[in-house]
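Next up, some structures in structure tokens.
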Structure 1
Amino acid sequence: MIRTTITMDEELTRDLDAYIDRSGAFSRSEAIRDLVRRGLAASPDKREDLPCIAIVSYAIDQTMPGLTKRLRDARLDRHDEFIFSASVPVDHSSTIDLAVMRATVGRVNDFAHGLFLERGVRHGVVALTPIEEVVQHHAHDGEEPHAHVHLRVQESF
């Protein structure tokens, strides 16, 4: 690891210490690393072609005419990028929907931004986890060796 020294005023230090208490971080260094990773992941400067696992969550109004079909069609158009999707009822007309995707940052952002513009979709959030796709050749339980992709979570984009 590379050591970096920073200077903060008392108020910012109190806020950081409160964040540590809430988050369960073990030290200021750990908390700052977490905050820097999150800040960089949210940066618009990251490359659009990098692979990621993404969680897209959003609230929808189930009574909006045609919305459910449009959302289903949007998922089907990207069937190869969706790993999982779920819908959790909140009340008689609203759900929290969740989509887990494996795609590039650009593809996820394109999907999410289009989704969040739909009338009846509210409170959308995207969480991106950077991954590396590594092709390895090996055998499992007596099979012939073959190539397949392993995913590795990366520290940052």
Structure 2
Amino acid sequence: MIRERYLDNAELDRRIVLAAQSGLPLDARPYHWIAAELGVKPETLMERMRQMLQDGRIRRIGVVPNHYRLGYTANGMAVWDVPDEDVTDIGKQVGAMDIVSHCYRRPRHLPDWPYNLFAMVHGHSQEEVRGKVKRINDLLGDKVRRHDLLFSTRILKKTGLRLAGG
């Protein structure tokens, strides 16, 4: 039987963040694993995480794949200049495509940067990425006024804010 040893939620919440911030364990029940490490019931751990999500202390829990380790060494950011009144609907269409890892709207910076819709596309080669982006362009049709494709030249650190040690 697990005997919960934390007297206040603040200390437990900090320990949960410290245990999870570098990634969840590759386990069929990762929350149960973390709960066992912290000496709390899985239900307690999951309730505290729900509370932190609800009040904004945790923004989201999600997968952050390392595309290079998965063999996707060509990473292209496709950018489009589409009408502002259509960007939300177009963005939803593009973001729903299985070839897009993420899609978002960004402000234009005229006259040098006219693009307002961005989508990240990954592939095993630049040629593969170009083919995928062509599929997106075909979908967008005459809504596209201009577009470009920018390829990554290095891997950037993919982590958010981290709490210092325990």
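Read the figures in this text as sums done on the coordinates, not as results from a lab. Predicted, not measured: the structure shown is a model, and the values here were computed from it. Cβ atoms are built from the backbone, for glycine too; each structure is taken alone.
Thinking of 1, 2, which structure, once Rg/Rh (Cα atoms, Kirkwood Rh), for residues 91-146 alone is computed, gives back 1.23?
Corresponding structure: 1.
Of the structures labelled 1, 2, which one yields 3.2 when distance in nm of label points 7 Å out along Cα→Cβ at positions 19 and 107 is computed from its coordinates?
Comparing all candidates, it corresponds to 1.
Any idea which of 1, 2 comes out highest on mean projected area of the Cα convex hull in nm²?
Of structures 1, 2, the maximum of mean projected area of the Cα convex hull in nm² occurs in 1.
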